[in-house]
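Read-outs: derived from the displayed coordinates by stated rules, not from any lab. Source: prediction; values computed, not measured. Cβ atoms are built from the backbone, for glycine too; each structure is taken alone.
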Structure 1
Amino acid sequence: MAVTGVKPSKPRGPASAAAPVRFLVGLLRVLSSLALTFIGLTAITFLIGRVMPLDPVLAIVGDRAPQDVYNAVYLQLGLDQPIYVQYLRYMGDVLSGDFGISIQTARPVIDDVMHFFPATLELATLATLVGTILGIPMGVLAAVKRGQLVDHAVRVLGLIGYSMPVFWLGMVALLVFYARLRWVPGPGRLDVFYEGLVPHVTGLLLVDSALAGDWTVFKNAVAHLVLPTAILGTFALAYIARMTRSFMLDQLSQEYVLAARVKGLSETAVIWRHAFGNVLVQLITIIGLTYASLLEGSVLTETVFSWPGIGQYITNALFNSDMNAVIGGTIIVGTCFVGINMLSDVLYRMVDPRARA
């Protein structure tokens, strides 16, 4: 007797059975790539730190220390060992979260990084948002109005923003908007009398002041962020706008755009739904690279504006021959760069079904 109302179960085919295997293979490939990248990053950074003409022993004991004190510290640091032995020891410490002690602060390097990195993270994040929010519409508009006045204006602005020396632009901005017009406060992250009023929770002043409900500190932090964010955001805007224009010009010349227009779709739908939809995958990578470059390349901006970020920390450590801080800070920033690139890969796989396939 036939049984009705029950659907027969579908047999598992070879494709469905192989899906977990493909996932595991892909996961292992990603993890191995991350491991190799991290090993290469730490090895190159450590080697550069060891071959630089700076004596870490003198940085600790000073140039007036007796020879026996110098020899004791030299042996304590393991500098008498071969370079590969020193690297293996350092890698063991790094994997356990120990980047050594900073000479300039006398604190563990990892504690210093956790203290200084949020300032750079806050600045780079806001600058990337400014560059993305303004750069993408400008690039799309320049591509749509190719050869017209708007296109020329965007291209000139992008050229100026991408080629202008950041230290010169920062000093001019301080001279005009702070020294002359008094529109914004001076260098630093906060005015002196506001420092220490907000509990340190995340290290991000905007977040911490909002969590504490101290809107006076919040407004002062925003005011201090305006100029450095505008300087970094200008470079992000220039790069993102230029790349968006290039990608959009390529897509607008494709046959599917002509077909969409022939079908009677509105110009807005053709530009933003069809052309920009295909550009979005490439833009995710560009925005990720821009964000990572701002995290690691904001040294000059932090120096000009006395911004207490990781870039200024590494620079001061280099001037003071504090190689533990230089190597540790560089490794952590490089790891963030690799992590952002991997996140970009994940995001564009989520956006583009062809990448998932």
Structure 2
Amino acid sequence: MAVLTEQDRSEINWTKLKELLTESIPQANGELQVQRFSAGYSNITYAVSIGEWKGVLRRPPFGAIPPRAHDMEREYKILQKIHPVFPLAPKPYVYRDNLEIMDKHFYVMELKEGVVIDDDLPEHYKDIEGIRKIISEAVIDSLVSLHSIDINQNQLRELGKPEGFLERQVKGWIKRYNRSKTSEYDGVSQLEEWLLARIPNSPEPTIVHNDFKLNNMMFANSQPGKVTGVFDWELSTIGDPLTDVGAALAYWTEPGDADTGLTALTKEEGFFSRKQMLELYAEKSGRDMSQIDYYLVFSFYKIASILQQIYARWKSGEIQDDRFADLDKGVENLLLKAQQARKSPILR
């Protein structure tokens, strides 16, 4: 948790927010208390409580944001559909776009109990035998579980258009990267040509989280093999499940990886390698992984594009946060990683 910033205090009308929550949630009675979660690179979240009731408020960053980015209304509606069939997704309570409360739209959801693992293991996990293996397996088990949900339930198919999903993703992220690029890196044009020329046929569609990674998950305090929450559903849709697998592998750093600005925890000895993670997913899901190298290359490129968009906004002065000053190094290293993955298949 982190203390509220001056911007949090001045640009959000917490009194109006309390009025909304007490009107909307019967259990919310008492004094409002707020803490900001440690900020990531994207949306802002706050732990909010009123009396015995606890929840999480989620909103876009302050300042200018790219068109169609940080769509809180869409994420709220996604959770309305996904939570009933995948309870690891938080239950959504209320959505508003009300300038009397804050400058941007927001929603409030269920507070999950447990720990989020980012740059270090929680102290009470460190002495558990095989803890890194336990966490590795829990990540894959959760992804397999998500991809096993019948998309004919609860109007899930309305979340996306699976036909042409992968092609739209590849072309879209190439456009986003080139619109926001601030430097030229060797080999990127050839990498983009390779991605466009080799788009594989997708397997049967599933729910796709679209940002599935370790620090978007929560683990039980006393039972680290049990996942209690999966977060950040803003980009979720119906599409190609192997895009989730590729992203999970790309975010999963290994010994020898250069700094990319992503969590480096999984470099530690005892965590599964990318290949071991892939083999476990293949075993438990039964899906054909023969084209997974394409998805891994694309995922490195996509994550580079995400960081590039943030870095470009920092460099132009749209956002002022010195954490982003070195993101260009992460972009360069991720693009290099994509080129390396293209030449050295993970299944080799």
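Observations
- Origin of the value -23500, where helix-only ellipticity at 222 nm (-39500 (n - 2.57) for each DSSP H run of 4 or more, over all residues; to 500) was derived from one of 1, 2: 1
- Origin of the value 41, 20, 10, where semi-axes √(5λ) of the Cα gyration tensor in Å, for residues 168-263 alone was derived from one of 1, 2: 1
- Structure responsible for 17.5, with mean projected area of the Cα convex hull in nm² calculated and labels 1, 2 on offer: 2
- Structures 1, 2, by distance in nm of label points 7 Å out along Cα→Cβ at positions 232 and 312: label with the highest value: 2
- Structure (1, 2) behind the derived value 25 of relative contact order in percent (Cα under 8 Å, 6 or more apart): 1
- Which of 1, 2 yields 4.4 [distance in nm of label points 7 Å out along Cα→Cβ at positions 72 and 256, calculated]: 2
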